[in-house]
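Heads up, there are several structures right after this.
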Structure 1
Amino acid sequence: MFKRNKQLSIITALSLAIYILLLLFGSFKTEYPLTDFTKTDIYQYLGTESEKLKLPPFSPEDDISIDAKANNSIGRYVEKNQFNKDQLALLQQEVPLYSIEINADKQVYQINPVTGQLTMASGIQMPVSGQNGIDNFVKSYFGEEYVSQTKEVSDNEIFEDWDQKYVFTAPTSLNDITKVIEIYTINDTIVKFQHFGEANAFPLTEESIWAMITETFSALLLGVLLLIVTVQLIKRLRKKQIETFFWPFLWSALVGFSSFFLASVREGSITGLGVLGSAVMAYLTFATLLIRWKKPTESKDTNILKWKNSIFQGFLFMIIGFSLTELFLFVAGIFGAWKSPVLNSDLLINVNPWILPIVPLFIGLSAAIWEEAVFRRYMIPFFDRFSVVASVILTSFFWGIQHLSYDVYPWYLRIIEFMIIGSFFYFIYKQFGFKTAIFCHYFYNSLFTTLFLFRVDMKVAIVALILSISPLLVLLLKTKSQEARMKEHY
């Protein structure tokens, strides 16, 4: 084991060097200005704009969630042209770099974080009198410079909830970028409008049919998994093949509490979907661990040292994982791939600054435990019975499609990334064990979020860092007698 850790340390050092080189000399990455909106500001802007347009009344007590959505057309353009902060600030005055999205029951709104103006509203009912009424709405709300371009009729009643679409455009100070307004109507009633900037060479892409199919498949997968796991658990309970309840319950309780906490602070409220998602994650963790858990045969001291060794190995593998991800994004960027620069901006809106330091800790715990329990601990032994190749591909793919909500271009970029990283985790699980895989996953998620917080506030980030690496700090408390016992055992 000590020889293995020495080899792993050498590989980790090389990976760290590669990671640093990629950060220093790799592809350009856009850093958008951090939002200074609060939830109070959002509620005020949304209330003002809704009243101005006579939209359905909005209340902070509604079942809502708040997120940040980047424009992938503008994002790909500024990365291609390597915009600096001053250029971004000027561009942001003309078109939204990103919008703040508010899901409020049946309505979805997006707000420009610079002007406070609505950039999108769907699920609405705004009666208009034909083309003239639509023209008047555009000019009165968005400006006189917009010119009507096209009018389309819907030819797909299954995937589209509109019958006519109107497109208006206006120039910007950059010849390569155009301001666009899209109006969707049903029977002379506006049901959705959207305002955005579009780079000529990078058309704005929205969720494709394939993305929706994959997301549907992901939901079905969870449903089937719930059924299979429940049936198998009942059989094992009846045959009294469950070896322990305490540890699976403890791990699943951590998952349930962490995911519920994150759902409430990131979405801005405790929603029904947040509660349901947390319950599903906790139950799947509990059930799959009950099915797979084996009582340790070693002494207590030996078992403790094994846990500490897994923490150490997990931390080293996290560094290797960081370099793999950075290398993948570097190569994908060469082919035009793009990742949202506002991935964690919702934290700044929804989370109290005093709570921010513990968010990375819970992000690490919730994802690491339930995903490793389900997609590695439970699925790998099942698919290994067919072949290693099938096991690597299927467990990685099923894991990847659970992460389609990330804002990336193309939409399947995350699946490819997780297929690669999933193979990496398969290796960790098979060669170093379940606990090492958990700690690698934990450190990866928590420290990735902590790095973002260093852009926000140094003091907050330092506290978050200390909390995130607390399992590693426990490792340093090993006694000489425990180390001696470990050496004697091996």
Structure 2
Amino acid sequence: MGREEPSGLPAPPAAGDAAFTAGLRDALEQAGYTEAGLRAVQGRDEEGPDGRPNLAYYLRRLAEPTPLHTLVRLFTLNVTVAEDEARAALAPVPLESVLASGLVEPAPGGGVRSPFAMSITGGLRLVHDPSGSAFAGIGRAHVAGVGASALTLAGVTPRRPTGRTLDLGTGSGIQALLAAPHSDTVVAVDANRRALGFTAFNAALNGVGVGTRLGDWYDPVAGERFDLIVCNPPYVISPETRYQFRDGGMPEDRLCATIVRRAAAHLTEGGVAVVLANWGHHAPGEWWEPAARWVDNLGCDAWLLHDETFEPLDYAAVWNRGRDEPAYADALDRWTAYLAGCGIVAVTAGVVLLRRRAGTRNWLRTAGPPTLAEPLGEQIARVFAAEDLLTEGDDVVRQVRLRLPADHRLEFGMRAGDGRLAVADTRLRLLRGLRSEVAVDDDVLHLLARCDGRHRVGDVAMGLAEARGEDPDVVTAAVVAVARRLLALGLAEPSPDAPTKR
């Protein structure tokens, strides 16, 4: 059997030399173990009671011993395969080398198996502990794969050229690996030694450079600053400490609050932190109010994104699925009692974005609910820039030349009546991500027609006032207000390089 750690869980696979991981990467690609290949064999996406793939269905679907089927049985179903089938699927990498790495191990009774799962996200192959949508039966030091929260964090993170990136609580390393192509240096921190082992193996498997450090949160990077910090912490407000990746070990939402507030001291000027968080509400109110207190007086601009707000019973149900009926009922009672004891009447899941901007008046923005599973990084960078501009005042806005982002759509709603069609509703929308929208009246439409990167807002206003014979100051104030709203919603952006045209 494979190597075992004090946790009782298998030690992560060892990367060995670069030739081994490069060969393994090529073998997986050649066999078709890709996102497209896995989709092709997925079929009906059948799950068993534990949230993992239904063995009875998939063993029959993957019965033909092709290299791809063999690898899916090894790394998705985690069942035993014949040694000769594994050797053929992993060729030209010798099976003995893969066994030596610990990625696969001899199975009782013959054949080989893998104690690990291998998932693919964004073209990256990630090895991690097997788990389904339910958490029951997994160990405390379990290292999870790429779930919904990891995809949310990945989608919200701005992807710009970055000097130093910190992945705080790296897990299997997905955020660190995604940051590597646009970062000069990536540091991945985790208190779970197994997580760092998976991160190191996954970095080697994908041919990227990531440094790892063991320790609690910011302790391993004391005194250091980063241009980007990403963090998917154990954010669940829980009475338990069952899982390192889920339960933060601090009362209520104190861990998330601490991570957010300490981030400011580790950001370079202009640096951005993106932190997933849950926060508790001690009284009815706006979804953003508890997190707004975390970001106060940090010397950072802050943007709070809303995902979902839960009643206590619903929150307990989400985080305890997969247990047998008596354990599930007990967990619901314990969790709701814990939340009630803390005075928590609701829990919000969301994202906190910080950008360090010292020596100035910082802004706070709230938005939600966006479609967080979609990439938002470009939109977020756009709105950060817009918020900076808007704080400069109306005189600056009048000088701006606007353009519409590529992901916009101008939609006209029509109404039939009296034998003809008439425009009933016109809206400008973003097609993905934040999905902002604004109703379009004649003033907005006039400005939109000139959002080509050449016309200054003030000149557009003066032209409109002249055409209508109206007071230029009144029209300018109205057009500037429209421009401010479009900028704030990410529905327009400045075009600083285009020539000015009156």
Structure 3
Amino acid sequence: MNKVIEEFKDFIDFKPRENELKASQAPSAVFQEMGEKQALKTFKNASKTIPAYKDFLKKNKVEPEKIKNFKDFQKVPFTNKDNYLKKYPLKDLQIGGDFTGKSAITSSSGSTGEPLFWPRFPAQDFGATRGWDSFLTSVLDIDQIPTLHVNCSGMGVWAAGDYISILNKYLSYKYQHNSSICPGIDMENTIKVLENISPNFKQTIIYSYPPFAKDIIDSLPVRLIKKYNLRLVVYGEAYTEKWREYVLKKITGWKRKPYYVTSVLGSAEGGLIGMESRACTIIRRIAHKNKGAARKLFNEERVPSVIQFNPMSRFIEISKNNIVLTSMGGLPLIRYDTHDFGNLLTKEYIIQELQDSFKINLESEARRLQALITSLPYLYVFGRADYTASIYGVLIYPETIKDILSSSPFSRYLSGKFTISTEEDSNSNQYLNLILETKNGIDANEVAIPTIEKLFAEHLRLYSSEYAKLLSSAGERVHPKIEIRNYGDEEYFSGKNKQKYLI
């Protein structure tokens, strides 16, 4: 109990603006070295205290006592869901091999719809809250502005809703001109909150998946929307700069403060990983306007999510463009392959490349938007590398779709082959686009698409409790849009290449 009290006191005493200033003055190499030392410490701790990890190392012929430096650490095998998390009982994956000291447990859906559970120490929440404090203070000035925090995440056992609820409550303890409320994914209650409570605050921050956040903004009367001084913090999936500009124009009528719409990167297994600082927003928008800059920084013309993270709490490596995570917690992860696709950049590299190649002065742009460019590592993320689509932050796995298409009535006239993508319509509304192949001898024109769309949504509801909650709230808006192609269609199902599920 004394440890929890100390952690809470440290959070209350934490000075985020002073911390940010120091982080802007130190070179990037300092943070890299600190992160490497912490990763090695996490490995040593896990190898002594976690039954599952002890066994994992033994089976992979790794002798922990021989891992003495970071170079040695980089030879330790990767863990993932299949070779580690699903191989051992939940208690054996934890420090001490039991639930002692784990104050909270949240859930995420596995790739087959089976839930995975994530125990947490109180220290994880307090550590994340310090990061949350730094993020919201530096980006949205919550330490100075009376702020209402409106959590529109899926509530219940799921990680995002629980985590954000806790973090915002802690911030409201520290900054007493802040307060929080959790309407969840419920449009009616969210609108009531905005109408009745928001006018009492100088700004209201909505926390949500991008599509639901947009639904909220689109549902509000124009005469009121700017009165609420809305800001958005979104997560769960990437969004485009076009999407940001659409929402930004709605809530402010101008685009001079693009960080009024910002994002965080988190996951059930990794917790709160990183945040989109004002500097990250500037970098993204430069890349959006300048395809050459996007290619130089990200090796592609498309613009990824860009966040910064503290390597002392979440150490990240890159292996073959995959993001590999090491983090301490109730269920520590050591060299865990997230299957997210991305890479790391340093402050020095970004500034130099933009200046040398494009005569863009990042520091000047930062001053214009009152942003500090800190030396915490920059991580860019294109998304998952395992053919997983998403809708309103709910992950849709290929294995789930295979199972649905194998069941009646789909199996009577569909082959089971498919491709899926997350798309946006002309109004920037998100939807799942699903292309299905008929069985040989069945004409695609004979398949009733509206019936298929409704049936598919109903089946998907049974596989994913998160989608079921979304469906009950959003209804037909989150039904997939389905296109039926004939057997052997040249564009998608010719059989010339390996089946690609995600497009």
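Values in this text are rule-based calculations from the coordinates and carry no lab data. Predicted, not measured: the structure shown is a model, and the values here were computed from it. Cβ atoms are built from the backbone, for glycine too; each structure is taken alone.
I have -0.39, -1.27, -1.29 for log10 I(q)/I(0) by the Debye sum over Cα atoms at q = 0.11, 0.25, 0.26 Å⁻¹, for residues 198-285 alone, calculated from one of the structures 1, 2, 3. Which structure is it? Answer for the origin of the read-out: 2. Upon calculation of helix-only ellipticity at 222 nm (-39500 (n - 2.57) for each DSSP H run of 4 or more, over all residues; to 500) from the atomic coordinates, which of the structures 1, 2, 3 produces -10500? Computed on structure 2.
For which of 1, 2, 3 does relative contact order in percent (Cα under 8 Å, 6 or more apart), calculated from the coordinates, equal 17? Source structure: 1.
Highest-scoring entry among 1, 2, 3, by Rg/Rh (Cα atoms, Kirkwood Rh), is 2. Where does the value 6.8 come from, among 1, 2, 3, when distance in nm of label points 7 Å out along Cα→Cβ at positions 22 and 438 is the thing being computed? Label of the source structure: 3.
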